[in-house]
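Dropping the structures in below, format is structure tokens.
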Structure P
Amino acid sequence: MSDPHFSHETWLSKLRDHLETERYAEVTAYQCIAAARHFLAYLEKQRIEVGAAQPEDIERYLHQARQRYCRLNGHSPNYKGWRCSHTSGIHMLLRLAQGRWPPVLRAITPAEMQQQEMCEEYSRWMAGVYGPSQEILSQRYAEAHRFLGWLSQRARREQLSLLTVVDVDAYMKDRAGLLRRPSLKKVATNTRSFLRWLYMTGRTTRDFSMTVIAPSLYRFEGIPSALRAEDIKKVLTLAEGDSTPKGLRDYAILMLISTYGMRAGEIRALRLEDVDWRKEVIRIHHGKTGATSYLPLRPEVGEAMLQYLQKSRPKTPLREMFIRSRAPYRPLKRLYMLVRRRLEAAGVITTGKRGPHAFRHARAVSMLRAAVPVKEIGDLLGHRAADSTLVYLKLATEDLRAVAMEIPTEVKA
């Protein structure tokens with residue numbers, strides 16, 4: 001019979017090595033080891049192997065730990081912070097022991113298994129139709145999965161043939177609850193695609209895609225929000241003065257989105273090999289359209305990126321350009337709050353978008369005012385169609401006023 005204490009020390013040793021490799025702070029590493037040690041002791045009392053632990057085991061352990069805290073201190077802990085301090089080390093331990101955490105939720109019932117198989121088949125079909133546009137694939141896959149989950153037991157193949165217009169209307173009504181018109185339009189488009197596929201593959205007796213009613217969005221009805229040139233200058237100046245590791249990273253990102261109008265996804269996807277320093281070229285992968293652009297690397301942008309790479313970027317084998325500034329060192333997942341915090345720090349108040357797209361729109365407007373052809377603006381922004389670029393014409397209101405025609409006197413009268 002194996003010695004559980006020996007096994008525990010082995011896992012704690014592996015966790016300690018992992019924390020050191022990931023360059024966690026000494027205090028954080030100590031807290032993670034302590035939390036993992038207590039959890040291992042709990043598993044031992046419950047006669048549960050580390051490799052067999054489940055999310056519900058963590059919840060039961062936390063419940064006991066919280067009760068113990070209340071007895072010792074006479075009051076409940078600040079639950080969110082207390083829970084995080086306990087689960088960080090436990091999750092890392094289980095990730096090492098089981099390969100991944102949380103565990104993958106596998107289909108259990110026959111209906112769930114059929115739903116999963118159907119979604120995977122639909123995904124393969126979409127890949128052949130829509131090509132490399134991962135954004136479209138993920139959105140339509142998610143909507144199909146949501147629709148089948150909403151149908152629940154009725155999503156089984158033999159019952160899909162009984163689908164009715166009433167079911168489709170009820171689903172769309174349920175989805176429309178908290179959505180604005182543009183979002184509901186996307187839901188309708190994605191739902192239509194899946195319903196059309198169900199009919200094409202013989203799973204339904206009728207093509208219900210034609211019964212999905214989407215809200216009308218009129219061409220150029222909305223005005224995209226954009227930052228003023230002076231606001232962008234203020235944000236960049238303040239960020240440039242921040243010499244902390246996070247400041248150097250944020251400044252490089254802000255230079256990219258203000259110079260090239262890059263989308264948040266394009267920043268996240270940027271890799272080290274996408275910058276050719278000798279040829280002074282940057283390669284941008286447009287995830288929304290699947291296209292790739294090669295643009296000249298502007299000196300000020302290159303200098304900002306170089307400062308980040310030399311003084312701020314953590315030493316990691318990851319090839320993504322922009323990495324979290326704190327352990328665990330992983331590629332950045334979101335840019336919205338990063339940009340919003342920089343806008344707030346500079347005292348810039350916006351009435352519309354507060355993320356990377358506000359810079360993207362501002363870049364488009366500045367080029368329009370500089371009389372850059374719409375085709376070239378579209379190429380820079382990675383637009384596939386000219387209509388996507390023309391929407392920014394509405395933002396150049398000052399230029400439109402400059403060419404406004406005087407109303408004749410006789411008409412005024």
Structure Q
Amino acid sequence: MIGLGRRSLLAATISAFVGLGVSGPEALAQTPRRRGRRHSAWRAAVIERRRRNAARFETDRQGRAVLRAQVIAISPGRAGIAAMRRLGFRRLRHTVMAELQLEIIVLAAPARFNADQALNALQSADPDGAYELNHVFDPSAGAAGGETAVSPVPLVNGRGLRLGMIDGGVLLQHRCLRDASITQRGFAGQPVASAHGTAIASLLVGRGDNFGGYAPGARLLAADVFGDEVEGGAAEAVAAAINWLVGEDVQAINISLEGPPNRLLEIACRSAAARGVLLVASVGNAGPSRPVAFPAAYDSVVAATAVDARGRIYLMANRGPEVAFAARGVSVEAAMDDGAFEGVSGTSFAAPMVVAALARSRLDASSAQAAIARLAATATDAGAPGRDPVYGFGIVR
């Protein structure tokens with residue numbers, strides 16, 4: 001129905017990140033708009049942080065990054081608890097996610113097992129149980145705007161809306177955000193302002209200086225799942241963030257990350273959708289030959305892709321039958337974590353427009369599916385007639 005991708009840890013450099021500092025309040029008021037690659041540098045810095053702490057990670061048999069020798073037991077029963085003890089697993093964390101009706105236990109595997117072996121051992125000992133590796137998700141990719149960047153134009157009146165976002169941290173002092181109603185919470189240590197998180201927040205609720213997000217006046221709940229921890233971006237943190245946002249009664253959640261299929265995240269998204277919450281994630285930026293990225297590829301998630309000012313699909317957008325909607329995401333002006341604005345391009349920068357439109361529709365619709373159907377009926381059809389793997393139901397304008 002509505003749409004995830006497969007990305008492993010990438011070799012990256014943070015040379016572009018060196019020398020970029022957060023400006024003080026006076027500088028925030030004077031920093032000019034510009035084109036640059038600050039959000040790309042932040043993503044590279046997160047991946048480089050992991051590379052420098054490689055001992056904390058390993059790869060599964062498909063080459064996808066996971067936290068070393070960790071297995072997540074999802075709502076385990078008595079047979080599962082007995083199997084953990086018998087095999088010598090040690091409990092690291094026990095979390096109840098009440099809003100999602102989930103209980104998870106993060107386990108450290110015995111020294112004789114790597115992550116895959118540990119998962120197989122537990123699943124074999126408890127065939128009816130649900131177990132998964134603690135996969136690590138990457139921040140969404142993208143690029144600097146390739147043409148003159150255009151400021152977003154408010155799409156809906158955000159009054160009465162409660163929006164969620166899962167991303168890096170947000171610079172709350174940015175001049176287009178400091179008057180917005182934003183609550184920020186860290187799920188990987190303390191929240192740390194990031195270029196990508198600040199950009200997404202500005203596209204959702206920013207306003208001022210001839211700049212307006214798509215839903216000004218909305219309440220924004222921002223979950224930082226990368227934070228200041230080396231293990232930021234783990235599936236465990238993403239599920240916990242979804243649980244928090246569902247408990248805050250948001251209408252829609254903007255998810256900006258990419259990774260492999262993960263059973264815990266799939267269950268968390270499905271549980272949130274069952275509560276009537278709309279989840280929107282970008283299709284990914286690996287190119288037209290790649291399938292829609294996770295978590296966007298899940299049936300419970302609305303997959304958003306990007307187009308330019310002329311309605312042409314973003315060159316690097318992933319494609320597939322899960323694509324639901326397209327929106328402007330090429331050369332869009334967005335706030336940065338140093339107080340400036342940059343022109344940015346990528347499918348994650350299209351998702352906020354879809355979130356705003358769906359959230360407003362959700363207030364009047366009888367269900368999340370009704371809200372999606374209503375937006376599909378008003379979207380501008382593009383590409384092949386009807387829903388297609390490039391534009392989905394069409395372009396949100």
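Brief remarks follow.
- Cα extents along the principal axes in Å derived as 100, 63, 49 - corresponding label from P, Q: P
- Structures P, Q were shown, and helix-only ellipticity at 222 nm (-39500 (n - 2.57) for each DSSP H run of 4 or more, over all residues; to 500) at -7500 was computed from Q.
Any read-out appearing in this document is the output of simple, stated calculations on the displayed coordinates, not a laboratory observation. What you see is a predicted model; the values in this text were computed from it and never measured.
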